[in-house]
Structure P
């Protein structure tokens, strides 16, 4: 293999690796906003559940404290 052919082969491999990495990065960019939206919704749902449980606990505390007076 001549030096030129060797250089050309290395360049083709580097280009192929670059295209593969670039495609992977593009997939990550496409996926990340969707995952963030899903996580945001899950956090919102959990926050609502915590608020509901907190309200229930306060009601139980009030009920218990009035019964034990």
Structure Q
């Protein structure tokens, strides 16, 4: 998993279909879903960290484009 698209596909496989129309809001919901999957022991720490890194990069790019 290296891109936002791959992360979205991964979460959809686990039943999380996220689209609010607000990119920052979507990223926040993605993070919540990832953390829940980790808490439920459905993913390991490495998968969580990789997903969070993708989300932080995406949020940074979004904020730069917004300004």
Structure R
């Protein structure tokens, strides 16, 4: 997938994206994060149904041989 997707993105997608869409544009003086809130958000992400499915699928891939 990535062998095909990366060149396509580099050629077709990335030249058309502006920096305001991919993260630039926020002129923040303070980028600190409340550690308690960060832990809570990480827990929510980790326990999201998609992440739970991904964890299960990855558990089935333990005996796979490396692609490269």
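Each value in this text was obtained by applying a stated rule to the coordinates, not by laboratory testing. Being a predicted model, the structure only gives us computed values, none of them experimental. Cβ atoms are built from the backbone, for glycine too; each structure is taken alone.
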Quick check: -13000 is what I get for helix-only ellipticity at 222 nm (-39500 (n - 2.57) for each DSSP H run of 4 or more, over all residues; to 500), calculated from one of P, Q, R. Which structure matches? R
Have a look at P, Q, R and say which one yields 4.5 for distance in nm of label points 7 Å out along Cα→Cβ at positions 21 and 53, as calculated. P
29, 27, 10 is what came out when semi-axes √(5λ) of the Cα gyration tensor in Å was calculated for one structure; which of P, Q, R is it? R
